[in-house]
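Have a look at these structures, which come just after this line.
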Structure 1
Amino acid sequence: MKKTFWVLLVLSIAFAGCSNKAEEYFKQGNAKSDLLNDTGAIAAYTKAIEIDTMYAEAYNNRGRAKSNIHDSSGAIADYNKAIKINPKFAGAYYNRGKTKRDLKDYTGAIADLSKSIEIDSGCNGAYNDRGVTKWILRNDTGAIADYTKAIKMDPKNAEAYNNRGVIKWGRRDYTGAIADYSKAIAADPKFAGPYYNRGLVRMKLGEKESACLDFKKSLELGNKKADEAIMMYCH
């Protein structure tokens, strides 16, 4: 009896040691990812997976790193593995949905983003990204509904305000578009896109001075397209 107990104890300690080692590599991968070292992150996540082949989070994070280096097929494969291990992994569905959108599989993207929302209804990022995908498919009404939901969940969601403003601009709801762009700027003053977009609307309304100020601010924040608008409208 004592001999059996000793064997079980050794095995338990050995498995715990492997698990801890896998977690160490996982944390290393996260640290490298934070430093935008995607190649190093992939190597660390791979080490974690070699130790623990059922490490769903490591597959998911390795998929994100692969997506960052434009290895979309490799990313999809990792997300598939994470979902197979944990079918309730909302983050993996979300990430796979974004990658499918990049691959222009818009129907598949919406299915995955919807699944992510079904599992975790609090993920406002999934609403925003599903809205973008619906907009690509020219479902403006559905897109606005998703952006509005994302904003309701996070009133400081600058991307959702900006994206909703784009649709309002396309619908010639200029007042609504400016309001959304202004809210996006209030939520994130360093977000170049809404300054540029608001400048276009203001120029359309004949508000040249304020439009040019928006273009200049957008350029200052790194939007090179704003330079073209300045050359065209502000001289």
Structure 2
Amino acid sequence: MVDVIVIGAGFAGVTAARELGVAGRQVLILEGRARAGGRTWRQIQHGHPFELGGAYIHWLQPHVWAELTRYGLGLAPTSEQEVTEVRVWSEGALHRLDVETGYGLLGEAYAALYAADPQPGECFPLPYQQATSPAWAAVAELSLAQQVERLNLPPLQRDLLNAMLTTDMSAPPGEGALLELLRLRAALGTDDFTRLAEATGTFMIEGGTAALLDRMLADSRAELCTEAW
């Protein structure tokens, strides 16, 4: 007999099922897709696994990190190939820059972005308790693209910064929130843009996100019904 029905087999639904299972409840998970994982999943393309959401993790994510520790999962660093060139599309053309020039322009652009108000400590004095300061409300609707435009950077430098921010935030700057960048900076405790890149695009779960999801599902002892609607 089922005690609880959980709708959706993404990480939130599987976490809920796991906690209910640990509490002794019999759980049924109903999922509309043909697989579990929600927006976070892994697919094989041309014989190679590709993460199609939620690929990168970091110890700045305490809840995810606790799950890795719980199940004894390790990290799989991404390629450590040396960067030999910086390329950026700007004003209708592809620009190829040597590493020193490209990183120099990026460093200047990030310095300008980080110097602009508001500062992380104003909005997130305690990064994991987001309601501790009312200052965040004033910039709640501001995108990263809007903040970058305020800097009046030269076009090449602006486009280079926007390209890097797209990687950092896993979204185009027009869709990425300034607040999330401020929260990450507050949690990192540094304005070194290379540390931001490390936190948002370096480490993956050994075996992929599916490795963590499979262990959580097994722990839940729940029945999973896919393509339920």
Calculated from one of 1, 2, helix-only ellipticity at 222 nm (-39500 (n - 2.57) for each DSSP H run of 4 or more, over all residues; to 500) reads -26500, and the structure in question is 1
With relative contact order in percent (Cα under 8 Å, 6 or more apart) as the yardstick, tell me which of 1, 2 scores highest. 2
Between 1, 2, which one scores greatest on mean count of other Cβ atoms within 10 Å over residues 82-89? 1
Of the structures labelled 1, 2, one was used to calculate volume of the Cα convex hull per residue in Å³, giving 144. Name it. 1
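Since every read-out is calculated from the coordinates, none of them should be taken as a lab result. It should be emphasised that the depicted structure is a prediction, and the values quoted were computed from it without experimental measurement. Cβ atoms are built from the backbone, for glycine too; each structure is taken alone.
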